[in-house]
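Taken together, the values in this text are just the output of simple stated rules run on the coordinates, not laboratory data. As the structure is a prediction and not an experimental result, all values here were calculated from the model. Cβ atoms are built from the backbone, for glycine too; each structure is taken alone.
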Structure 1
Amino acid sequence: MLCPGLNSTQADLSELIDLLRRDHDVVTFDLRGHGLASAAERYSFDAFLGDLFAVLAEVRLPSAPLLVGYSLGADLAVHYAAECPDAVAGLVLIDGANPLPEPFITDTDLAEFRAMARDEAERDRDRARQVALSAEDILELGLEMDVVRARILDRYGKIEQPVRMIMSSAIAGGTGGDRAPRHNRLWRAGVERLLRVRPDIATFWLEADHRLVFTHAPDIAEIIRGGGGPVGRPAS
């Protein structure tokens, strides 16, 4: 079961899906306001989590699935598995569900993130990607995700199934003034915080930014299959 993230659709993840379907049955879907799903009056983490619950209840899989989530989808996967621990065989979390020690979006960053959200919403409209979220929706969800991730360690404590994380070494890339280096350090610090509590989690670092699911689909597919990959901390 593959759960996309914020501002990504199952069509966006087509390369990864096609690679996995060579030897797996793959079920995927679009979150509300994305792709083939209907728009909604509200967009929140709990609303998206309800979408994941509804899809898994509807498809009635013959056995517990490996639940794979990208970005926001990874956070949804962790919350689902914490609430329904017997309903999943394991988790693969792609660049999300990171228990950050401090918020990504500070008061200083707010104006820049508002502009980024506006640019992202405009790009979606230009490309006709069928993402209904407004710039304000995107910004509000970004702020909400800081709160969700600050509390997510407790959710990991309720999960006994195997967990693998596939993380970008530079989530914010190499540009962006002071913001990118801080966010890249914070992303690593969050994973290190998690591993102190859950050293059993296998962590795979890819030399990429947050678009790793698009730029490194073959590597990610191989890790999901249980193959090798770059394991451990990224170079500092």
Structure 2
Amino acid sequence: MTDPSLRVFGARDARAVVLVLHGGQETSTAPAHRFRPAYLRMLPFARDLAWTGRAGRVAALALRNRVRGWNGPAMDPVADARWALAEIARRHPGVPVVLVGHSMGGRVALRVADDPAVTGVCALAPWTPPEEPVAQLAGRTVLIAHGDRDRITDPRLSLDYAARVKRVTGAVCRFDVRGETHAMLRRAREWRLLVRRFSLGVLGVTDLDEDIASALAKPPPGGLTVPL
């Protein structure tokens, strides 16, 4: 089994970090090599965050997992994300971190949000089974976005999950990406813009986007089915 790896975009002397987590599948011990679409899909997000956050010395780190699967109780990508957060703490002690994950990576981002450096989580088309825990998100700012034509992960489950998160932290919102599928290709620019505005806003590099701030402030069930 290969080791996990981090690809760094942006400032080496970062004041803030975004950790980008790719998707995978429920069960697989095949290597998550660097030419897999799930990994490549997240690189444009990392590049965009590093470029647009350069004035605030934001580094975007793209994690490549050891294997492609979640793999039941082993939770392999969770272990990899914990390793990545420890590595960030070693390289950039004390800096705030936002997690951005797609699909399985969204589930991972939500799971490891209890790390003390994490201030926010942006979960894109996340895989959120009904039993998925939410307590670890207390005190975090959470954005979930899901395409309404997604046939890989269920948008209804991410809505249910967001409603449960709302009981733990008031700072949660969810966007419906109309006409979009799991691959996030039909409205790719808008996905990147949403991630950028959330991440840089939560990190304090820019003001938080008004639409995101408004959605975060609404009492439940408001703010959980906002059209993008």
Where does the value 4.7 come from, among 1, 2, when distance in nm of label points 7 Å out along Cα→Cβ at positions 71 and 207 is the thing being computed? 2
Hey, helix-only ellipticity at 222 nm (-39500 (n - 2.57) for each DSSP H run of 4 or more, over all residues; to 500) derived from one of 1, 2 reads -13000; which structure? 1
Taking distance in nm of label points 7 Å out along Cα→Cβ at positions 135 and 159 from the coordinates of each of 1, 2, which one would give 2.8? 2
Matching task: 43, 39, 33 is the computed value of Cα extents along the principal axes in Å. Pick the structure from 1, 2. 2
Output the label of whichever structure in 1, 2 has the greatest value of relative contact order in percent (Cα under 8 Å, 6 or more apart). 1
